[in-house]
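Novice: Down below are the structures I want you to see.
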Structure I
Amino acid sequence: MALRLRPKHAAEKAGRKAAPLAAAPATSATIVKRATIAILVDNEPGVLARVVGLFSGRGYNIESLTVAEVNKRDNLSRITIVTSGTAMIIEQIKAQLSRLVPVHTVRDLTAEGPHVPRELALIKVSASGEKRIESLRLADIFRARVVDATTESFVFELTGSTEKLDSFINLMEPLGLVDVSRTGVVAISRGAERF
């Protein structure tokens with residue numbers, strides 16, 4: 001039985017090095033980006049399950065998800081989802097969301113221009129001595145509020161960008177970080193226009 005050598009091995013056998021494979025240049029079709037998508041839906045049972053089912057059924061990841069009723073009179077809720085994918089995948093997500101029955105509006109806040117994204121976190125730190133003083137000093141720098149305090153711990157409330165919260169949490173780890181609870185991203189477009 002004769003063995004066929006792959007081209008790389010054939011070149012090596014002949015005493016030559018195989019040429020390395022060139023990396024494909026990054027194009028808009030291959031660049032993965034984060035997108036903040038706002039969805040206005042009917043506030044009724046099962047709507048969130050349908051939206052989340054769309055993501056899970058197609059293998060899309062949800063990095064952050066928030067939902068709240070925003071209009072009692074018209075019975076509407078707003079879902080804010082942070083996801084990531086190529087430009088083509090983000091467009092597919094928006095098109096598929098638009099086809100769901102209870103969905104009124106889908107907006108890609110990231111693509112539409114300036115928007116204000118915010119997240120809230122409650123961060124519990126247990127520390128004493130110098131670590132306790134340092135955690136309070138850092139909280140002041142980050143403009144975190146102390147919303148609960150005992151002789152052994154603090155609970156800080158911090159609002160801001162995801163990156164700001166991540167930075168604060170990372171700094172609290174060596175100082176006695178105990179627990180973190182985050183809301184997920186909420187976002188709204190800048191300017192005077194309505195949803």
Structure II
Amino acid sequence: MGSADEQWPARAPLHYVVGVPLPLAPFVAALLGVAFGLVGRDEVRRTSVATIATRGFLVVALVSGLLLAPSLAYFVAFYPDWAYAYVTPGEQVPSAVDLIEIVVLALIPPATFAWVASALRRHAVRELVRGVGALVIAMTVVLALVGARLGIADTYEAFRDGVSPRPIGGSSLGVSVLWIDGCVLAGCLWAGAQLRKLGRA
């Protein structure tokens with residue numbers, strides 16, 4: 001019998017995967033902040049106040065704190081093994097560690113928003129391109145390593161033992177992913193619209 005990683009990828013197609021488990025969350029959060037920074041660039045360029053004092057920064061912080069952090073916390077609480085991409089038994093991770101991870105992840109979008117704003121004010125286009133390129137490459141590498149696991153709705157023990165997998169499609173995890181991702185997407189669209197309005201104000 002081969003390892004679980006060898007058996008499961010072909011039987012757990014990635015088109016079921018929409019959510020963001022913790023191994024991918026830092027990169028997705030960072031790129032989200034970059035996207036918000038580019039959408040809200042007009043306000044940043046027009047004002048000379050510190051980035052953290054702009055209304056755009058507040059919008060990004062609200063989305064991160066009220067949408068991203070709760071969505072990550074939900075999966076850590078109810079589907080911990082999937083949230084950790086079956087790298088470690090999620091239930092054995094101390095709650096304090098989970099909390100610290102979620103808080104740090106929620107800080108990433110505002111931080112990258114501030115970085116993009118600073119780069120735009122300094123006209124540091126090459127810095128932006130190199131930074132975003134590094135993020136995309138890193139996320140691609142991590143996705144290649146754990147991506148096949150994310151189409152599985154099972155426990156760490158079942159994954160480790162190579163038990164016949166349950167695809168995420170049609171499972172309670174799959175339903176949760178769709179609902180929560182829908183809420184996050186709606187929030188991001190609202191934030192983007194607000195950032196555009198602030199740029200025209």
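Read the figures in this text as sums done on the coordinates, not as results from a lab. These figures come from a predicted structure and were not determined experimentally. Cβ atoms are built from the backbone, for glycine too; each structure is taken alone.
Novice: Upon calculation of P(r) over Cα pairs in 5 Å bins from 0, in percent, for residues 54-117 alone from the atomic coordinates, which of the structures I, II produces 4, 18, 25, 19, 14, 10, 7, 3, 0?
Specialist: The read-out was computed on structure II.
Novice: From I, II, which structure was relative contact order in percent (Cα under 8 Å, 6 or more apart) = 41 calculated on?
Specialist: Values: I: 22; II: 41.
Of the structures listed, the value fits II.
Novice: Consider the structures I, II: one of them gives -10000 for helix-only ellipticity at 222 nm (-39500 (n - 2.57) for each DSSP H run of 4 or more, over all residues; to 500) as calculated from the coordinates. Say which.
Specialist: Numbers: I: -10000; II: -21000.
Structure I accounts for this read-out.
Novice: Assign the value 20.8, calculated as mean count of other Cβ atoms within 10 Å over residues 150-157, to the correct structure from I, II.
Specialist: On the way: I: 15.1; II: 20.8.
The read-out was computed on structure II.
Novice: Supply the structure label, taken from I, II, corresponding to volume of the Cα convex hull per residue in Å³ with the calculated value 110. List each step's numbers first, then the result.
Specialist: On the way: I: 258; II: 110.
It was calculated from structure II.
Novice: With distance in nm of label points 7 Å out along Cα→Cβ at positions 70 and 134 coming out at 4.2, pick the structure among I, II it was computed from. Display every interim value, and only then the final one.
Specialist: Details: I: 4.2; II: 3.4.
For distance in nm of label points 7 Å out along Cα→Cβ at positions 70 and 134, the value 4.2 is produced by structure I.
Novice: Still on this structure: Matching task: 0.85 is the computed value of FRET efficiency 1/(1 + (r/R0)^6) of positions 38 and 174 (r between Cβ atoms, R0 = 41 Å, to 0.05). Pick the structure from I, II. Walk me through the numbers on the way to the answer.
Specialist: Values: I: 0.65; II: 0.85.
Answer for the origin of the read-out: II.
Novice: Distance in nm of label points 7 Å out along Cα→Cβ at positions 142 and 158 computed as 0.1: which structure among I, II? Show your work: numbers first, answer last.
Specialist: Numbers: I: 0.1; II: 2.5.
Corresponding structure: I.
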